[in-house]
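Quick heads-up: structures coming right below.
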Structure 1
Amino acid sequence: MADPVREVLDRLTPTIQAAAGSGELSRVADELFDFAAVLGRELRLRRALSDVSLPPEAKRGLLGALLAGTSASTRALLDSLVTGPQRFRPPILVDAVEQLAAVALFTATETDGTLDDVEDQLFRFARLVEREPALRAALTDPGLPDDRKVALLDELLASRGEPATLRLVRSAVLNPRGRAIERVLEDLARQAAAHRGRVIGEVISATPIDDERLERMAAALEGIQGRPVRLQVIVDPSIIGGVIVRIGDKIIDGSVRRQLERARIQLA
């Protein structure tokens with residue numbers, strides 16, 4: 001089945017590339033993320049812009065009132081999104097705007113050479129949130145003001161991460177819409193990889209893996225996947241030895257821990 005969000009993103013790629021040529025993609029991404037946040041809060045607005053019975057001219061008028069002061073590229077992208085041939089249910093419309101913002105940022109970071117770093121930082125921050133319950137609790141606490149959450153993210157990422165990483169993480173934290181933050185960040189990391197035509201593989205190893213071995217593993221997995229694989233390594237001594245590889249829903253468990261479990265089952 002066709003993915004309507006993917007279809008609209010493909011259709012709007014020329015507009016995004018034109019914005020890249022004008023050097024305003026970071027601004028466009030910020031404006032799109034801000035608009036996605038407004039859509040997430042305003043149910044009536046989501047319904048109006050998703051209403052198939054509302055004429056395109058009426059939607060354009062609504063957008064014009066809301067987008068005063070934004071860039072021409074932002075207005076063109078959102079106009080194409082809400083008046084184009086694809087039709088979205090209200091929640092999917094928010095997803096589409098967020099993905100459009102992410103694509104704009106990925107295109108900007110690809111241009112300035114930082115996309116690989118952004119992908120890596122998104123993945124690693126997702127793992128950090130997953131293994132640190134206190135951090136996850138703070139970032140998901142509805143009673144903690146947004147400015148406190150932003151200050152915490154700035155402290156953790158501003159001096160270590162790319163500006164695009166911080167922008168993407170802020171959006172995930174401040175506009176979760178019922179989603180687990182670490183899952184949103186993982187998905188963004190996968191989108192960043194897909195922007196370069198590759199997939200992310202997660203390697204869990206009992207000990208660090210040297211670059212040469214990692215390259216051999218990536219080459220072998222590329223032969224299986226049919227496209228380049230970017231491996232992210234997580235060191236977990238609890239698996240005792242060997243490695244566990246995850247790519248999407250596929251898991252290859254070659255850990256010593258798993259081998260011992262199988263041996264115990266056979267002995268039983």
Structure 2
Amino acid sequence: MSESSPAALVTGASSGLGEVFARRLSQRGYRLILVARRKARLEKLAAELQKAEVLPADLATDAGLHSVELRIAAEPALEFLVNNAGYGFMSGEFFSGDVQVQDRMHRLHIIAIERLTHAALKIMAARRAGNVINVSSVSGFIQSPYSISYCATKTWINSFTEGLFLELRQMGSPVRVQALCPGFTYTEFHETMGMDRSVIPKSLWMQAEDVVDASLRALEKNRLFVIPGWRYRLFVNLFQRLPRRVRHSLLVKYGTLRKEGSRSGQAR
């Protein structure tokens with residue numbers, strides 16, 4: 001495939017939603033730049049897709065983030081950026097957890113997305129063509145005990161993406177941005193976290209392929225917030241209408257449920 005053909009960069013591409021995004025974009029004819037820490041997994045995926053470049057990088061570090069920024073700057077044909085890299089954890093109260101772990105999450109969910117989006121939009125805005133998908137979460141619409149940093153950083157992603165959406169519209173730019181806000185999804189995310197999936201009803205779990213397909217369909221319609229699954233859309237709509245005191249009561253109960261569910265494994 002020619003180097004002048006449209007390129008897509010996907011972070012967190014070694015598994016889960018990132019891997020599915022890579023496969024879907026490959027099917028659409030994009031040259032892929034796959035970013036993640038796990039080089040072996042990236043190489044396996046790249047060999048399968050046959051038109052992908054592997055770029056191992058830890059986006060929570062200055063060196064890793066800078067290497068990806070440089071790669072974006074050197075890609076004039078970049079038309080797609082998927083900021084998917086991220087993780088979660090539950091380790092008790094915010095103040096009792098390892099502050100370095102908290103800091104790493106903020107760097108990955110906030111600083112990395114800000115910097116990579118900045119680099120990509122320089123190219124896309126000038127070319128008046130491009131797409132940025134920032135993978136957020138339903139958690140970006142709430143706050144939960146034992147997941148304070150996760151919810152807060154996902155809320156930032158929603159706000160940041162909305163600001164970009166408005167700015168691009170004000171400019172009359174055709175570049176599209178989206179905040180993808182999935183709920184519980186079958187990926188390695190919760191396995192890494194050590195969360196017991198059985199505490200969550202099966203009806204609330206979605207397949208990664210369905211989440212990505214919903215995202216790409218909505219992107220064609222230039223939808224800002226995409227919440228796959230009618231149950232989650234209904235939840236967000238109704239939850240935001242509740243009085244704050246009622247929301248707080250429900251979230252405290254939910255936090256307790258999640259904490260109990262994490263006891264069967266390492267808390268994330």
Structure 3
Amino acid sequence: MTSATAARPDSRSKPRLDAAQVAAFRREGYLTIREPVLSPTAFAGLKAHFEDMLADLPEGKRPESMDVPHFVDTTLFTWLFDDAVLDLVEPILGPDIALFSSHFICKPGTDGKRVPWHEDSAYWGDALVPMEVVTVWLAIDPSGPDNGCMRVIPGALGGYSEYEPCDTTANVFHIEIKRGKYDAAKAVDIVLEPNQASLHESHLMHGSNANTSGRRRCGYTMRYISAATRHNVTHSNHQIYLARGRDRAGNRYGDPTKSYGELAIARGLTVKKGH
């Protein structure tokens with residue numbers, strides 16, 4: 001791990017969100033980015049890299065479950081630390097940024113599982129203080145209502161609702177917000193083309209329908225926190241990384257050139273995931 005005082009060189013371009021967009025994100029809990037996030041070359045590289053990962057997926061492993069792939073695949077930091085991505089979250093988080101997590105969720109076009117209504121904060125508990133995470137949901141494939149795009153309930157930012165069990169044969173994980181605790185009639189579909197993205201806040205209610213459309217739906221979630229956020233080290237099956245600027249909370253950070261295979265295995269046995 002790198003030391004708590006480690007700093008990454010700044011190579012920032014102009015932040016990509018204006019004041020009105022930041023205000024909308026804070027009010028509604030999400031924001032849709034219609035302009036291409038990555039350069040055409042960078043996006044083509046990420047998509048090709050993902051296709052290779054998918055082809056190498058062990059037999060029997062669901063493609064929705066490609067969680068924390070950067071723990072073992074250090075090439076992914078090429079995109080996780082890309083200034084084009086960090087410039088999206090800096091206006092919200094500030095100039096000192098850490099990578100909290102990442103996850104490919106790929107819904108096959110015939111039996112892609114539903115993601116139950118949930119709030120990320122409810123799953124992460126006391127892992128972060130304060131609980132402030134910005135997730136960049138980068139579309140690898142076109143994503144729309146027919147193939148199970150992400151859905152959000154604007155302004156539903158309670159963060160810690162009551163949950164009940166759900167069927168894991170049809171759902172990505174085992175619990176969801178109790179019926180009657182959310183208003184699905186207010187849900188908004190996040191429709192994206194490849195290399196577009198949405199940003200969402202950790203307390204926002206969101207989920208997605210099953211995919212039986214015949215066309216795949218894949219996105220890469222890249223999750224960032226302020227480097228002033230304290231990572232609770234009692235969560236020993238997880239590792240954060242300094243992405244830009246300086247540590248402000250006395251955290252310790254993983255080495256983006258090093259593979260953490262044992263950590264990935266331990267996490268896979270204990271953590272529920274999906275979007």
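Each reported figure results from applying straightforward, stated rules to the coordinates on display, with no laboratory input. Note that this is a predicted model, so its numbers are computed, not measured.
Here are the numbers for the structure shown:
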| item | result |
| --- | --- |
| Which entry (1, 2, 3) yields the derived value -15000 for helix-only ellipticity at 222 nm (-39500 (n - 2.57) for each DSSP H run of 4 or more, over all residues; to 500) | 2 |
| Structure (1, 2, 3) behind the derived value -0.39, -0.54, -1.02, -1.35 of log10 I(q)/I(0) by the Debye sum over Cα atoms at q = 0.11, 0.13, 0.19, 0.24 Å⁻¹, for residues 34-137 alone | 2 |
